[in-house]
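Visitor: Pasting the structures here.
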Structure P
Amino acid sequence: MQQLANIDNFSKLYYEDENLTKEEIFEDKILSEGIYYLLPGQNYTDVLNQIDISVLWDFKSDREIINTFEVWESRIYKSGELSSNYSREVYFNGKNIAGQSYTSSSEPIGGIYKILDLSNVILNNNGYIIKFPNGSSYNFYFNSKGVLYRIFPDTGGWDRPYDRLSKFLEDDPIVSHLSSEQLNYFTIAEPLIPESAVILL
């Protein structure tokens, strides 16, 4: 408890029958937002009395398991209203790896994003050892036509975004450590859900 008192930003997790049901996210020790994982048959109105509705909530529902990946439907609850738009999000080992937003009539909004998790990955780049800190990732953004338009490294260091795939393939040291299957998945919009977990680091 003494250590927690010295931490300003943290998440509080709630479990029911070993399943994560709620995550409260604190910034400067103040609840800033939350995530609620609805059980099958459960509606967001069933749990409003269990949350602080003065902050933004991300309600996740309709969980599916596809090719060993968790797929959730996500809707934002804010200022007393649940968004009619939603996103379909793909998770692997509890981490979001891809997503796509839709209108209430299931028409795509914008493009797909994909996230290559590099937490604690160690690379040997021409004799230089690169160790990515926890939370490191490369984020790939596609427009509504499926064209990759931005690659954004997020490693806590000097991260330079790429606006062209060719530049990323030529210059970035991570490329030589990825298999062709990995490169294909993260640099091509479809499929949203990987065919196999083998392609992930």
Structure Q
Amino acid sequence: MIAYFTRHGQTKWNTEHRMQGRQNSPLTSLGKEQAHWLGHRLKHTRIDHIVASPSERTKETAGIVNEYLNVPLSTDERIMEIAMGEWEGKTKAEIEKEYPESAHHFWNEPHLFQSHGGESFHDVHARVTDVINDVSERYQGEHVLFVTHGTMLKVLQVMLEEKDIEQLWEGAYMQPTSLSKVSFEEEHPSIFFMGDTSHYRVD
């Protein structure tokens, strides 16, 4: 399987620095535009199937991209964003004030992070590992686009690079509709690129 991974387009809560997790916020006009940019980039690329997180923001992004691809589109709950529990809907500033220790762990010592009613990064790592093992067999020989979330992509990067959760926030930030490409054709995954935004248009 050749896998392409992208994050949903910018949402209203992204602009307000609110934690989304399993809750949803609509795409902004820029977020929709970002999805069109990605669609333009991929329209001459072989994509056999799109798999999206069932969150509204990822389904909307996938739907826009699929206007250019017109391929089968399905959803998979296992590529949903990290469940943030009590943090969902709160701003980063509110979280840092109400949960100072957990907030410090989240951004600085992610391996120690314990959520309030949600998932740890270790939970997400197990989920990512499970879904990758499954889909790499299910879509063997195919080229698949996965439309998912920022934290999911950072955990995926850690898994692919065989790093520890402690190193989660190292490396590039996964921008909305940034694109990553990974081959699962051999015994070990091969990364072509991660978090590429060369399709962004700046007027």
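Visitor: Say we calculate mean projected area of the Cα convex hull in nm², for residues 113-192 alone for every structure; which of P, Q gives the highest result?
Guide: If we compare mean projected area of the Cα convex hull in nm², for residues 113-192 alone over P, Q, the biggest value is for Q.
Visitor: Matching task: 1.2 is the computed value of distance in nm of label points 7 Å out along Cα→Cβ at positions 105 and 121. Pick the structure from P, Q.
Guide: Numbers: P: 4.0; Q: 1.2.
Source structure: Q.
Visitor: Work out the source of -11500 here, i.e. which of P, Q gives that when helix-only ellipticity at 222 nm (-39500 (n - 2.57) for each DSSP H run of 4 or more, over all residues; to 500) is computed.
Guide: Working: P: -2000; Q: -11500.
Matching structure: Q.
Visitor: Looking just at Cα Rg over 2.2 N^0.38 Å, which of the labels P, Q belongs to the structure with the highest value?
Guide: Between P, Q, the highest calculated value is found for P.
Visitor: Next question. From P, Q, which structure was mean count of other Cβ atoms within 10 Å over residues 49-56 = 21.1 calculated on?
Guide: Q
Visitor: For structures P, Q, calculate relative contact order in percent (Cα under 8 Å, 6 or more apart) and state which one comes out highest.
Guide: Q
Any read-out appearing in this document is the output of simple, stated calculations on the displayed coordinates, not a laboratory observation. None of the values given here were measured: they were computed from a predicted structure. Cβ atoms are built from the backbone, for glycine too; each structure is taken alone.
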